[in-house]
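Engineer: See the structures that follow.
Each reported figure results from applying straightforward, stated rules to the coordinates on display, with no laboratory input. Quantities reported herein were computed from a predicted structural model and do not represent experimental measurements. Cβ atoms are built from the backbone, for glycine too; each structure is taken alone.
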Structure I
Amino acid sequence: MHGGEPDGFDYQGHLIRPPSEAYSILIQFTTGCSHNKCTFCAAYKTKRFSIKPEETLLRDLAFARRYCRRQDKLFLMDGDALIVPQKKLTWLLDEIRSQLPWVQRVGAYANHKSIKMKSDRDLSELRDKGLGILYYGVESGDDETLRRIRKGTNAENLTLQGRRAVEAGFDVSATVLLGIAGRERGLEHARATGEVLSRIDPRYVGALTTMVVPGTALADEQASGEWTLPEPLEMLAELREMVRTTRLSDGLFSSNHASNYLPLRIRYPEGQADALRVIDAALEGQIGLKPEWLRAL
């Protein structure tokens with residue numbers, strides 16, 4: 001602090017946020033990820049999980065109050081802010097509402113464990129206090145794949161916790177990974193994932209394509225030959241199977257992340273058939289795929 005003025009947000013390490021939160025106020029509520037064991041993820045390997053002290057958060061809110069009046073959304077980082085104890089999480093949401101009254105929606109990452117730790121009453125309270133969207137890491141609906149990537153859960157629990165979040169009134173944005181099952185179980189993974197998504201019935205689905213990050217356990221498996229990254233057309237076949245088996249009552253399925261070969265935005269249920277025709281055209285070579293040099297995490 002200089003002369004009573006907040007001098008900036010307190011950010012530690014590499015920051016991760018969903019693409020849809022690009023123009024949001026970013027408050028780093030926690031550092032790292034409480035699970036931090038997934039084989040494909042290197043995002044938080046250099047951070048120990050911790051919860052920021054209240055005085056730091058208050059300084060961040062003071063900075064946002066002065067300099068971020070154009071942004072009406074706020075995102076709580078890092079990997080799973082929902083896992084913070086209820087009392088502290090509601091305290092921060094109350095402070096956001098008090099100090100940044102123009103903010104219309106607060107978002108956070110969530111996982112099966114953090115949702116499970118909250119009662120139905122807790123979830124409803126958080127929703128009432130302004131936490132509006134949860135970005136839920138599903139990755140796969142295939143139990144064998146979940147075990148292999150060390151997700152720490154199974155399809156049944158992923159479905160249960162995701163459904164609880166939907167029923168509590170959150171906009172749930174479920175993230176899934178094309179290619180994560182390797183070449184051996186690609187279609188099984190895609191089919192099972194579509195079935196889990198159908199049971200959760202989230203408002204949004206974001207499909208990303210697996211990109212192997214050096215230094216991860218997945219990179220070691222690839223180097224040893226235990227796991228093989230599918231070819232682009234195999235990834236596309238997974239996307240088709242996932243789109244085909246997913247049933248959403250009123251949802252948006254997107255594959256427009258920078259990692260994907262074929263960007264799509266599918267409004268369910270009415271856009272499903274057209275999307276399948278587009279994917280089929282791409283599989284037949286009538287539509288070009290994104291070149292490798294344009295893909296990124």
Structure II
Amino acid sequence: MSSDPRPTRILTVDLEDWFHLLEYGGSSDPAQWENYPERIRRNTDLLLDTFAEAGVQATFFSLGWAARTYPDLLKKISDFGHEIGSHSDTHDLVHQSNPAAFRADLRRSIDAIEGAIGKKVTAYRAPGFSITRSSLWAFEILAECGITTDCSLFPSAHAHGGFGGLGQGPARIETRSGVLKELPVSTRELASRGIAFAGGGYFRLLPSFLVNHWSKRTPYLMTYFHPRDFDPEQPVLPGLSKRRRFRSYVGLAGARSKLVNLLSIGGFHSVSEAERRISWDNTPWLIL
């Protein structure tokens with residue numbers, strides 16, 4: 001998989017605010033987002049400090065909305081040496097979209113991010129890992145719009161996506177506009193279910209020793225965090241189901257120390273740096 005004998009460990013953040021929950025209808029309309037108190041700055045600053053202390057660089061997948069609303073924050077992230085990719089414009093699920101709408105959303109996000117940081121956007125992650133086998137058309141559009149690396153696939157069942165038959169590790173996708181390099185999220189089987197242990201709710205729920213145990217023993221590790229994952233003081237959104245409330249707020253208080261502990265195992269890189277270390281000629285082609 002890699003020309004480097006060391007494990008491939010990739011550090012990523014989905015740059016969105018605390019109210020961007022996909023199942024929450026109350027915040028599904030971007031026109032209403034200004035009505036929610038902003039917490040993205042302080043939470044992102046905490047991550048920037050944590051990464052600086054650990055001496056690591058990450059890739060932040062930003063909403064285009066965040067780039068337009070907080071261009072100074074994106075510039076700060078970039079000035080700290082981190083890569084910034086697209087996480088869509090307004091956090092819409094890909095498999096609920098269509099090619100024309102997806103292309104327009106992607107281009108808006110890229111234009112907003114590049115306008116904020118003055119650097120080209122070449123990496124993408126779909127909200128909720130929502131590229132599925134019903135939305136394969138998205139890969140062609142990504143390549144057409146200048147994306148060279150996609151991080152949208154979840155190799156198991158998932159609430160908002162899921163891509164069965166995908167292996168654990170990098171792959172290549174051939175499109176008419178060029179080859180996409182695919183870096184999926186990492187999962188482990190637990191109770192016959194694939195769980196993303198190095199990000200989101202499962203990272204906050206699982207004990208630190210187990211997260212680190214699995215992380216040390218996988219040759220390919222793709223993490224994914226959100227600024228809100230480390231904010232125990234964030235408001236609780238009203239009307240959530242008990243299950244969704246648990247998944248959204250479990251483990252917030254101890255998440256930062258757990259992240260520090262994870263980063264201490266070493267070897268974490270941004271998407272672009274990991275991409276440079278991987279021997280792509282030895283990775284499989286994803287058969288669509």
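Engineer: Computing distance in nm of label points 7 Å out along Cα→Cβ at positions 21 and 173 gives 2.9 for which of I, II? Can you show the working numbers first?
Structural biologist: On the way: I: 0.8; II: 2.9.
This figure was derived from II.
Engineer: Can you tell which of I, II yields 122 when volume of the Cα convex hull per residue in Å³ is derived from it? Kindly include the intermediate steps, with their values, before the conclusion.
Structural biologist: On the way: I: 133; II: 122.
Of the structures listed, the value fits II.
Engineer: Starting from the value 0.95: which structure in I, II was FRET efficiency 1/(1 + (r/R0)^6) of positions 85 and 237 (r between Cβ atoms, R0 = 41 Å, to 0.05) calculated from?
Structural biologist: II
Engineer: If we compute distance in nm of label points 7 Å out along Cα→Cβ at positions 13 and 269 for structures I, II, which one ends up with the highest value?
Structural biologist: Numbers: I: 4.4; II: 2.1.
Largest one: structure I.
Engineer: Now for a different question. From I, II, which structure was distance in nm of label points 7 Å out along Cα→Cβ at positions 125 and 213 = 3.3 calculated on?
Structural biologist: Details: I: 3.3; II: 2.6.
The read-out comes from structure I.
Engineer: For relative contact order in percent (Cα under 8 Å, 6 or more apart), the calculated result is 25, so let me know which of I, II that is. Intermediate results must be reported in sequence, preceding the final value.
Structural biologist: Numbers: I: 14; II: 25.
So the calculation was done on II.
Engineer: Suppose you compute distance in nm of label points 7 Å out along Cα→Cβ at positions 37 and 149 for every structure in I, II: which one lands on 3.6? Each step should come with its number before you reach the end.
Structural biologist: Details: I: 1.6; II: 3.6.
Here the read-out was taken from II.
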